[in-house]
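Student: These notes open a run of structures that come right after.
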Structure I
Amino acid sequence: MILSFLIILSVIAVIGLSAGRFSKPNKSDYYLASKSLSPWLVGLSAMATNNSGYMFIGLIGFTYLVGLPSIWLMIGWILGDFLISKTIHKKISQETSKNSNVTYASVIGAWANQGPFITKFIGLLSLIFLIVYASAQFASGGKTLMVIFDWDLWLGIGMGSVIVFMYTLIGGIRASIWTDVIQAIIMVVSMIVLVVSCLISLGGITVAFDKWLLVDNYLNLFPIEIQHSVFLKLIYPISWLVAGLFVIGQPHIMVRFMALKDPELIERARSHYYIWYLIFYFLAFCVGMLSKIYLGNQNSFDPELALPLMALELLNPFMVGVIIAGIFAATMSTADSLIINCSGNISQDLFKSKNFSNTQIKLITFAVALISTTIALLNNNSVFSIVIYAWTLLGISFAPLIIILSTGKTITTKTYLIGSLIGIISFFVINHYGINKFIYAGFIPFCLNLSYIYKNKIQHLK
């Protein structure tokens, strides 16, 4: 079990380190791979980065708890992502090709054409939220190894952070993207193996369906609390559509499309991205649903550990190692992207005038990795909650501005700042008072932010 796990991790590390042979000592190569990537690399990398430890640990645990209603996360998240990207992906790629900016914040800031403050503000928010996001990835990997191998939590967290730091230090985003590809393959294969093995063990899909029927309200299309409200049944899926739309507020995903070698190839990159995204998300949903009937109503375990527990009971030791490597690969594929992005936020967005050397940029990357690892060791919150919070706050802050920019207009810095604060503050108020109990937490704050900035001093871009 441990042997197969370590073999796969070693392969990932070697691939990442080998990317260093093609690296050039400049910021464009470190942060954007010199804008030289092919569509299939961009698509698979974006999928692996998007589908992090949240999918393996958080979503499966959430589906175990709530059942079929979690399908609205899948439908809304993917559909919202697809609809908004039809316009935004190509525009971002085009804006990137116009100048030498290498971070998402700097590209958006230049696009807004309102001076440096917007770039610095976006860079600061990205830095804060993405460091916490990265810590959740390391925590999910450590959590899994703690259960499967009976290792201390710190050992699993430390192993993931050391491997990620090694190849991101040497190869930058090129190493991140190369490893993403092998990680994407491992992730999909491991989920297929688990779904097929579970169905065989249960006796087939018909038997599984009969067992689902025995679980109270598990196959209801909506949560039991909103079954009698037509209004909430309408808002519930729409709110998760907004969650998918928030992909344009995730710098670590969007930067993949910025690294594409030609903006005209964006549709091919999107095709690779959505094909793999649909396959993987559906498999994760299936594992969550199957875990309920295979593991039963257990009160003695953390639902976020449903996948590794199923693997232990269903598979031989070698395949368990492969599954665990798949989970670990998912966490690393996102963590490396987040760390590189945070490094760029510091060196290119907040302190661009310092003109950091390549060595200094790598030292910044090391510092970011160290901070996120420390947070992972100290934080006891669930992976699902941390990722949802980080994803939502980024989406609330950035998506309304990007939507306006895509229409050929911009807003003043003051309007953007006030709108973002309205969105962020309302998010915390709504969460504190439990107003978001039946809908996605970012829905109302997003609407408030977007409404405000649309009503205040919209100008045509120069």
Structure II
Amino acid sequence: MTKVINKVVEDLISEFTEVRKLTDDLFKTLSIEDAVIQSDPFGSPPNWHIAHVTWFFHKILLKYGQKLNLEKINLDYLNSYYQKFEKILPKNDRGRFPRPTVSESLQYRKYLDKKVLLFLEKIDEGSNSLTKEIQYDLQLANQHEMQHQELMIYDFQNYFERFPDSNDNYCPFKINDNFDKQAQNKKHPKEMVKIPGGIFDIGFYGDGFSYDNELPEHKVYLYPYEIDSTPVSNGDFIKFIEEDGYERYEYWLADGWDVVQEFKWNSPLYWFKIDDVWMKKDFFGTLAINPYEPVINVSYYEADAYARWAKKRLPTEAEWEKAASWNEDLERKTRYPWGNEIRPTQEHANLLESFLWKPALCGSYEKGKSFYGCYQMIGDVWEWTSSEYSLYPGFKSRFSEYTDKWAINQKVLRGGSFATPRRQIRNSYRNYFKPHERIQFSGFRCAK
């Protein structure tokens, strides 16, 4: 029994250390001025992100009776939305109250790092018992910080995009410059693949961490369908724009058309034209839109309108999950499109640790394709589905107010993006955003 506990604790320590270091690395290239700005009500200041995720660990340690001495640091503004912890700072105000200061946030992180590791070491030595609840709460805290790593990268893109100077930009601490030379970047042409219908078990199964909203696994019935083998590309989407896609109401849901009219949308977020060429400022500066990359930073409304224009539709989340996970030869689901045994690597998918800082070209990652021949279902861009975010039949919350209270007026996205940490994503992972939101790195593929 002791050996088992030691292995679990060892894994928790390893993951905690890796996650915390990556957050520090993402943050360390920012100036203090850039670290405290809230660029949009959707997002948060980077300084708030790094302090809030630490506050989350703080609350878990307090739950298990750990004594902490933090009276000198102002932590009043770090509760995001947990009613059980009282005193919530409205999201829109996070940039108006830059407390703790940047130096205090970094101090706070170091202090909590030591306390969390000490707590885990006591478990390893037998001073505390490792219950399933403690294990889940600490895994959740690690996963929560991974989510904020990605949210922080959305905020970097949104904030620095406002400065016309290409060189006035976020500076990633690490960039993979050799990707285009690698064999896995050979491209597969876009096509639609046929998926048989029948009863399908949707949801997480097996060992390892999952969020409670991925459970319980349950049966759904699917009619036969077809789904794109690759995400919709920028070039595909430009054709929609050129055929007056943003000007023809018949392609749009009523709410979506209202948004288009109110905010005068005529392209994906961040796009603009210079001499009839679509341009965008991303992490590499201001460049022409690459027609072969997946379209990104589009809302559900835009994805749905494109699908109508193309005489297709968006897949349901069950259709998406089956296309990604079902292996007919094995007669079972797999955790990743390519199988269960190998965690995502740079040969399988473009995730945060690939350090590409942009989507790979459509049809990349031969080793990452699913049994049915779908490419890039993990990484590159989150993919909108037509499914409403609701809790599965028999859902039981494992940490109240985390996934449960958001099950209204949101759409499910699947698959992860180039900013999603590799330890976070799997075929059953359910993300969710409101249909008008597009600061997140979201794209889509079509079905019919």
Structure III
Amino acid sequence: MASVYLDPEIETLPRAALGKLQGEKLARQVERVLRLSPFYRRKYAAAGIVLGLAIKHPEDIRKFPILAKAELREAQAAKPFFGDIATVPVGDFIETLSTTGTTGRPFHCVWTKNDLAYTHAVMRRTVWTMGIRPGDIVQNGFAYGLFVAGVNVHLACQQLGCLVVPIGATNTERHLDYLTGLKSTILFATPSFAMYLAERLKEAGIAPESLGLRIGCFGGEPGTAVPATRTKLEEGLGIDARDYYGLAEICPGMSPECEAKDGIHFCEDHLIAEVLDPETKEPVAEGETGVLVVTDLSREAMPLLRYWTNDLVRLSTERCACGRTHARAPGGIVGRGDDRINLKGAKFYPTQVENAVRALPDLAPEFRIVLDHDHARHSDTCTVRVELAPGKTAAGAALAALIAGVEAKLKAETGSSLAVEIVPTGSLERAMTKSKRVVDNRKPHGR
């Protein structure tokens, strides 16, 4: 029987020993960036930090200022193509990929030979943690090209001894062919694309139990850890759905979900994970929601220290039921700091709307959150557009009752009174990669 762990010693390392390892690696990384990176020397000089600062514990990272993505973009814009962030000569670069640019200009990441070796080792541990084993047939629905997830998932699974099917993120018909014909056992994709595949299989009358799938590994956006979404994915594809998280800027698969499905595990032998209050930038109590801030302890070419991800999580350092000791985020990524919707004093996240909509059997899984401004009443409005599930019909009193039921579910989930609009089934665009389900029409009016 295959081991639960790929690297048992490090994955179950006592937390005191893990902290000691982090402190040692942090001291080395700080010395490197101050000695070798013009970008970090400028940034830290402005904060009064110079070589020789005593670093012994992972908590010492709090002596350093936050690093925002805007700073990285500005550095690369000022000195194209890679800026002056790196700690190795350009001649040592052997690969470059980039962030998706979802929230602005893409950030160009670079790797050395040692960086790729470390990244692939972490990715092998990640896919093993999610249940992939030698001999699996892995259908990769992540984009290739400059998107980090596709190629790194491919290589990690290949190195473990899996058969990899590199379809990518857009060829839906080919995905369906391989799911039904080759009987792939593992699917990698965004939860949005996986949900769409489940819809297409249902439309075609293909039962999930006729497939060969056993595990779905979903990342690139929040969603898998949303209870109603996980249920739909598992029922629609006949799988065990696993969440995972990564960053192009740090490591593309640094936080997988294990069989306990009680949070994504951070690879703390390679990073320090902090959770900070979005306003004060101070650490929140364990279990409280805040912004994930990551420090890279192993990256050689372009390490990022105290990188503000803008992703919201809750952190737990309790040993998981799987036996792993590394910190984890129960509930996965709650959302992004800039995703929070403020409406008439109430605050909620798109993932809460997602959980409400996908828990209702009369609705299809797709939705849109449309924000507008009523100038006559000087107030913002929010309408949730939903579709009826395929084969469902409603009119007159039945339609009114259905809408009232959806509004009540949304109110219970978000605490806000949101209007509901039923649109034709299939009319809302399905996402092949990252979804964009919030339409904010207030912005042209300066809001």
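Just so it is clear, none of the values below were taken in a lab; they were calculated from the coordinates. What you are looking at is a predicted structure, and each value in this text was computed from that prediction instead of being measured. Cβ atoms are built from the backbone, for glycine too; each structure is taken alone.
Student: For FRET efficiency 1/(1 + (r/R0)^6) of positions 27 and 291 (r between Cβ atoms, R0 = 35 Å, to 0.05), which of I, II, III scores largest?
Tutor: Comparing I, II, III, the top value of FRET efficiency 1/(1 + (r/R0)^6) of positions 27 and 291 (r between Cβ atoms, R0 = 35 Å, to 0.05) belongs to III.
Student: So relative contact order in percent (Cα under 8 Å, 6 or more apart), computed for just one structure, reads 18; which one of I, II, III is that?
Tutor: Clearly, the read-out refers to II.
Student: Tell me which of I, II, III gives 74, 59, 42 when you compute Cα extents along the principal axes in Å.
Tutor: Derived from III, not from the others.
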